[in-house]
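Presented below are the structures under discussion, each in the form of structure tokens.
Just so it is clear, none of the values below were taken in a lab; they were calculated from the coordinates. Remember, it's a predicted structure, so these values are computed and weren't measured experimentally.
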Structure I
């Protein structure tokens with residue numbers, strides 16, 4: 001770290017509470033700030049994100065990342081087992097994998113917020129994974145693992161296939177491509193959370209057929225508005241209900257060139 005004074009993230013305790021029924025602890029807030037500073041500094045070498053303004057970073061990287069697991073945060077805060085409306089069906093510690101994590105979103109904020117989970121950060125760019133390993137050490141995130149590779153290859157590896165409770169996937173290709181990357185990695189009963197901007201009912205109908213081929217169902221499509229800029233976002237929750245056929249995911253490049 002250099003000696004320049006870096007900007008501080010806003011506290012936003014009231015907005016966290018009002019929107020997610022959760023508020024970061026002092027330690028979690030400090031980890032968010034450290035993450036922000038690390039990314040600002042790493043940007044000079046790696047072009048990690050164009051979002052560097054403190055409020056925009058808070059909303060588009062921290063809040064947006066955690067909005068995808070909002071019901072899990074709420075259940076943890078209230079000290080209850082998962083509510084019937086929660087797409088997260090297990091109250092035991094969950095194993096997450098974040099596909100195409102890039103600068104660590106949504107995986108690192110999830111690892112900070114849900115301390116008893118494990119989060120594997122997957123990216124094909126070795127330099128980004130090296131940056132995330134430094135970040136993990138600096139933030140003392142003992143529940144974070146890193147993995148360099150392509151989702152098409154990792155999804156066919158025995159140690160990762162049908163291994164995870166939750167797959168997170170944000171800003172990676174079309175929804176059908178995301179589904180093909182995600183479903184093979186999930187245990188039966190597991191959940192894929194696909195982060196989207198705009199989304200339509202027509203897209204849901206198209207995706208239903210794709211997800212069915214992969215052994216899943218669309219459990220929930222949730223629309224929400226971001227708290228500062230008022231932008232519309234969606235989270236798609238896909239439940240794995242059957243074994244994914246062995247030929248999925250298809251070889252590297254095929255899912256994007258020939259979507260299901």
Structure II
């Protein structure tokens with residue numbers, strides 16, 4: 001009888017341990033000593049993996065916010081978060097926060113929540129330094145490049161019916177085509193374009209026109225309904241802006257392209 005009791009107790013203890021492990025697995029984006037943050041790995045000036053390190057404006061904001069949440073830089077694990085996977089990464093608990101040129105939209109709010117915005121971008125044009133293109137009115141008959149299926153491509157088709165649109169699968173291919181003279185301009189969010197223009201290969205050769213024709217509000221993606229975390233992130237973003245570190249981060253990352261520091265955004269109320 002004592003043997004059966006011991007076996008029963010051991011089984012109960014094992015079941016409890018497994019239960020606790022399962023509960024902890026629901027949200028692996030952060031522990032007491034580490035936080036997993038999603039970023040882009042291929043956007044110069046914003047979120048880019050370079051060797052074993054990471055750099056860009058999104059990375060700078062992420063590190064600042066993480067510090068305010070109590071995580072030192074060496075306690076951050078950056079995870080690549082492609083556009084199509086962002087909601088799933090948050091909902092699956094693989095990341096705690098996402099800083100990845102993540103525009104706040106009503107459709108996305110159905111699956112995740114957002115802190116921020118921490119930046120407001122606008123669709124613009126990237127051209128050669130000596131180009132006479134000063135805005136969308138100058139695009140008729142010109143060769144313009146954007147990414148296949150992007151909102152940028154859709155918007156410019158509607159705005160400039162006469163444009164000769166060339167679509168590639170990545171913006172880096174568009175920028176290469178611009179640099180070698182096979183197209184006249186590239187279009188997407190201005191800060192993304194500025195990041196490319198700031199690269200050593202293009203510095204002094206390409207410029208952002210500076211005539212945005214849309215508004216993209218970049219937010220910090222997080223688990224839906226986590227208003228406590230959202231409020232903490234908003235507080236950190238406001239502190240970064242008020243201290244001047246936000247503007248310094250922009251100057252450091254995309255400033256070399258000639259991109260001017262825009263007006264700082266006001267954060268939405270968390271809900």
Structure III
């Protein structure tokens with residue numbers, strides 16, 4: 001099958017999961033490019049997937065914003081310092097050997113999956129507003145999350161949504177929607193850094209984005225139906241993420257031995 005068609009299907013899967021859960025889906029983009037599409041360079045896979053995830057997140061963000069779920073002041077307070085962190089993280093990651101980077105990426109994937117098993121401690125406040133105390137928590141959390149997102153070449157939504165809930169006290173639905181602001185910002189910063197080094201495949205990027213548009217549309221339609229089962233769906237998805245992490249780690253280990 002043509003690589004562009006496979007990449008388009010992969011983009012649809014990633015965008016669907018990203019729209020439904022606000023995070024976690026983007027960690028599958030790099031493994032799909034490496035082991036399904038057939039990209040041979042891990043750095044190119046990370047750079048290309050980061051670019052596509054940024055675009056898909058922006059499309060999903062527009063849909064969530066129209067639905068009124070995005071808490072913009074909190075989201076931007078979190079995302080702005082994270083933008084700087086993501087540039088630093090991407091610069092460090094590009095200097096690492098591909099095998100080492102994949103091993104670290106697999107560990108990050110495992111952390112993503114395990115974090116998705118956890119239920120939120122409280123339902124949160126659907127009318128949350130920014131204040132000095134929340135801003136003081138959001139800024140350092142955003143910077144640290146951006147650093148991790150840039151280093152691993154992922155949107156970072158699995159860290160952003162819980163971070164927004166903990167620092168701002170918003171609901172899971174609002175956090176998932178608001179996290180897309182940072183996912184788009186971090187992905188864009190990471191991909192620009194990789195593109196400057198010639199590590200983004202333009203053809204596969206366009207295919208991922210085209211498939212992603214289909215995934216976002218499907219995700220927006222499915223989200224209301226999953227509202228009452230979102231935790232169960234997240235946990236089933238988490239099992240898949242952890243299993244994929246184990247496979248990536250095994251491939252990285254065997255390639256180095």
**Request:** For structures I, II, III, calculate relative contact order in percent (Cα under 8 Å, 6 or more apart) and state which one comes out highest.
**Result:** III
**Item:** Structure (I, II, III) behind the derived value 91, 38, 37 of Cα extents along the principal axes in Å
**Value:** II
